[in-house]
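Several structures are given next for inspection.
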Structure 1
Amino acid sequence: MKVGFIGLGNMGSAIARNLIKAGHNLTVYNRTQNRTEPFASLGARIAGTASEAAADAEVLITMLADDAAVEGVIFAPGNVIQALPAGALHISMSTISVALSRRLAEAHRERKQHYVAATVFGRPDVAAAGKLFIVAGGPSESIEHCQLLFEVIGQRTFTAGEEAHAANAIKLAGNFIITTVIESLAETFAFGRKSGVDPRTFLDILTNSLFPGPVYQTYGKIIASDNFEPAGFKLPLGFKDNRLLLAAAEEAAVPMPMASLVHDRFVTALARGLGESDWAAIARLSYQDAGLRGQI
């Protein structure tokens with residue numbers, strides 16, 4: 001399949017590599033051009049602009065950091081939406097707002113293009129292994145058209161429904177739950193440390209009894225070891241997702257007091273200089289609040 005791929009950050013690079021290995025014909029673009037250089041040796045064509053990556057694509061995939069980056073690529077002058085052929089399909093894998101996803105669906109519909117929101121759960125190592133969980137929203141025939149790609153990218157695809165923005169709502173909700181797990185684990189490990197419990201013992205018991213899920217195992221290990229660098233998912237990106245959730249919840253008139261609490265934890269972490277750390281670094285606040293700063 002002829003695929004245009006825009007956005008070669010940690011997640012995008014891993015996904016693009018797997019698509020190339022599976023035999024798909026990729027044209028890649030990234031705003032920072034040196035991120036594209038390794039892909040030339042893998043057989044990808046390097047585009048000089050985002051529009052060039054879209055110009056002859058059957059499917060365009062975007063994996064970008066936030067709403068502003070997606071809007072800048074899709075809607076700015078000389079934009080992708082004009083370059084993408086009629087009948088082509090845009091898969092947005094970015095974690096973006098529900099409102100922007102609605103806008104993308106309408107804009108593509110007006111130009112006789114197709115649009116699927118395919119959000120993913122999993123960190124960069126999971127993406128590299130082709131084991132992401134994909135949540136796809138959009139017309140069923142469009143999602144079916146993407147299956148050859150999804151089978152390479154992930155271990156399972158869930159269908160969110162005919163409206164693409166449903167996938168974005170689910171992604172934001174899922175990330176919100178992860179942040180509440182991180183905050184709960186942080187407070188729990190701070191309590192355990194001050195009670196004289198070895199954090200590795202605590203982690204082993206919790207994740208092999210009550211909480212065996214991958215979120216508890218992954219973030220429990222990070223928090224127990226106080227190992228937040230290098231970041232698998234930077235803290236400002238987690239903060240961005242929290243703000244998008246709160247905006248969508250406000251629009252839907254749904255109070256989410258836990259999300260507001262997590263929002264304040266992110267603000268505090270950023271104020272304390274943790275912007276380059278993993279989003280799980282909000283756990284350091286619980287350690288510091290418990291007087292554990294010098295004991296970790």
Structure 2
Amino acid sequence: MNKTIFLEVVISFIINWFLIYANLPLFRKFFPDKPNQRSSHNITKPSGGGIIFVLTSSITFVINSNYYFLANSLLGIFGLVDDKLNLSASKRFFIQFLFVNFLILQSENFNNFFQNNFLIINFIFWFISNLILIGIINFVNFMDGIDGLVAGSMIFVILTSTMVLNQNFYGLISALLAFLFWNWSPSKIFMGDVGSTFLGGFIVCSITSSSSFEGSLLIFISCIPLLLDSLVSLLRRFIKKQNIFRAHKLHLYQRLVQNGFSHSIVSTFYIGSSAIISIACFSRNIALISLAIISLIIFGYHLEKNYAKPFL
């Protein structure tokens with residue numbers, strides 16, 4: 001890490017830490033998060049803190065010429081509106097659909113695929129791409145239910161994107177570290193939809209901005225600890241004929257907390273898993289990546305069978 005990047009990391013951390021500290025009363029007043037059926041906390045806490053790292057990261061995107069990722073900043077701002085007004089699912093989906101397809105249209109990798117295939121194949125690829133990319137945004141949002149889990153895990157996803165894309169996202173990593181200071185259990189503030197939507201959108205931006213399929217796949221793999229829990233919960237609820245669009249507390253991380261695990265222990269499980277997967281991605285070794293994924297699945301199964309509250 002050169003001196004310029006080191007200075008950016010330090011300044012970003014200090015600014016983000018101070019802005020959260022200074023604005024805690026405002027977040028407490030205008031974005032109170034009251035406990036509900038899906039909540040894993042039992043007292044009202046301020047939310048919307050993600051707007052700090054959204055704004056500071058947008059500045060670093062401009063400084064480092066990562067203009068492609070500014071579209072993600074707009075998605076994050078929409079998340080702030082959602083935090084305040086609690087928009088309908090249809091409105092959220094429409095905005096996410098526009099966001100994802102804007103990125104697909106700008107993506108060299110995706111457009112190369114579209115130019116070399118029949119219309120029906122292009123349509124199938126477009127449909128599956130939308131399903132996966134919009135799913136990523138929402139799955140990250142679903143995982144933001146306990147202290148520190150998403151902020152900590154995303155640090156390693158962003159490190160993977162930094163390596164794969166050869167771009168400077170250290171300012172965002174530093175911003176998340178500062179936020180994690182306030183979000184770690186017992187948390188003083190939540191990131192809200194503004195933060196989780198922004199981070200989910202960052203993954204989508206990273207996947208679509210890669211110039212190769214291998215790069216997009218590596219970034220996607222780095223998200224597996226965050227995405228797999230949501231995917232398995234969704235499939236299990238669908239099989240049980242539950243309303244998959246209704247809020248719930250059936251994710252593995254939620255059921256571990258319900259069965260007595262602390263927020264910090266459960267978040268450490270997910271952050272540690274993200275770190276292992278990211279290290280495997282750094283190696284670009286198929287055998288090592290496969291071993292990391294298989295180990296993660298076995299570990300998750302072990303937690304499910306022996307420590308989590310039953311899936312009902």
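Here relative contact order in percent (Cα under 8 Å, 6 or more apart) is compared for structures 1, 2. The highest value is that of 2.
If you line up 1, 2 by distance in nm of label points 7 Å out along Cα→Cβ at positions 114 and 130, the top spot, with the largest value, goes to 1. Of structures 1, 2, which gives 18.4, 57 when Rg and Dmax of the Cα atoms in Å, for residues 138-217 alone is computed from the coordinates? Only one of 1, 2 returns 18.4, 57 for Rg and Dmax of the Cα atoms in Å, for residues 138-217 alone, namely 1. Tell me which of 1, 2 gives 2.5 when you compute distance in nm of label points 7 Å out along Cα→Cβ at positions 154 and 234. This figure was derived from 1. Each of 1, 2 could give distance in nm of label points 7 Å out along Cα→Cβ at positions 106 and 186, but the derived value 4.3 comes from 2.
Computed over structures 1, 2, distance in nm of label points 7 Å out along Cα→Cβ at positions 10 and 42 reaches its largest value in 2.
Identify the structure, out of 1, 2, from whose coordinates mean count of other Cβ atoms within 10 Å over residues 98-105 was calculated to give 17.5. For mean count of other Cβ atoms within 10 Å over residues 98-105, the value 17.5 is produced by structure 2. The value -15500 for helix-only ellipticity at 222 nm (-39500 (n - 2.57) for each DSSP H run of 4 or more, over all residues; to 500) was derived from one model only; which of 1, 2 is it? Working through the options, I get structure 1. Highest-scoring entry among 1, 2, by mean count of other Cβ atoms within 10 Å over residues 50-57, is 2.
Throughout, read-outs are computed from the coordinates displayed, never taken from laboratory work. Computed from a predicted structure; not experimentally measured. Cβ atoms are built from the backbone, for glycine too; each structure is taken alone.
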